[in-house]
Structure I
Amino acid sequence: MASISDIRTGLATRLATISGLRTSSFIPDNPNPPIAIVQPVNILFDTAFRRGCDTLEFTITLLVGQVSERTSQTKMDGYCATTGATSIKTAVEGDKTLGGSCYDCRVTQMRSFGSIIVGEINYLGAEFVVSVIA
């Protein structure tokens, strides 16, 4: 299996191709939005014979500041789009091997769009699920 750290870093590197978006391959103590935070969630071991590969699931937690409702939601629309310069899906799938750290990856869903409280600060955010075969 590929290194979880390498895959996390590969995802953060792909997300950094979105202009103005901060990225973190670790959970920051004090996030500075807009930021995409990469976290491993599940690993299915031995999804191919003789340790051929594993399937890993990561979430990308996206946080944007809530300066104004309209501005925040418009920014989120771009990140949630299926294509475009600020699309999370387009950025991640721009290199499906994440710099050679996996065989394939795919953003499979966006979920939990809404308010996210971190510490005592309220952000607008969403989670993106990424399936990785390594």
Structure II
Amino acid sequence: MCQGLAAWRSTGAEIIRPYWLALLAERYGKAGEAKAGLSVLAEALTTVEQKAERDFEAEPYRLKGELTLRSQVHSLKSIGEKEAEECFLKAIDVARRQQAKSLELRAVMSLSRLWQQQGKTHEAHVMLSEI
């Protein structure tokens, strides 16, 4: 994926770059390399801000939350969970503003899983039932 992305960029292409970076970050996460994925997501979110390319803006925030949870140190678990929750809420907000229901659902599902793990099952159910 890295080679393909580099070859694609060498052509001068930049369109939907945050989307491709989010896919790469997701692969890093699935490979157990959450920190590398977070680095790629930082680049994706910087690109969103610099280029105002917001089509897939919600997904990098959702993935940042997921990878933050995977990379957290046990002694700092509550800090990682708080940061992940903020990322999920940001993703939900962005998706709602853009009326991107599928991205909103993905973010709500991520937040609901976190809340269920924290014992906030009622809140998770309410959030899911709304969407």
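Every number here is computed from the coordinates shown, using simple stated rules; none is lab data. Model, not experiment: these values are computed from the prediction. Cβ atoms are built from the backbone, for glycine too; each structure is taken alone.
Quick look at the values:
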{"quantity": "Top of I, II by FRET efficiency 1/(1 + (r/R0)^6) of positions 87 and 119 (r between Cβ atoms, R0 = 30 Å, to 0.05), largest first", "calculated": "II"}
{"quantity": "If relative contact order in percent (Cα under 8 Å, 6 or more apart) is computed and equals 18, the structure in I, II", "calculated": "II"}
{"quantity": "When mean count of other Cβ atoms within 10 Å over residues 15-22 is computed for each of I, II, the largest belongs to", "calculated": "II"}
{"quantity": "Mean count of other Cβ atoms within 10 Å over residues 55-62 - structure with the largest value, from I, II", "calculated": "II"}
{"quantity": "For Kirkwood radius over Cα pairs in Å, for residues 7-78 alone computed as 12.5, the structure of I, II it came from", "calculated": "II"}
{"quantity": "If helix-only ellipticity at 222 nm (-39500 (n - 2.57) for each DSSP H run of 4 or more, over all residues; to 500) is computed and equals -6500, the structure in I, II", "calculated": "I"}
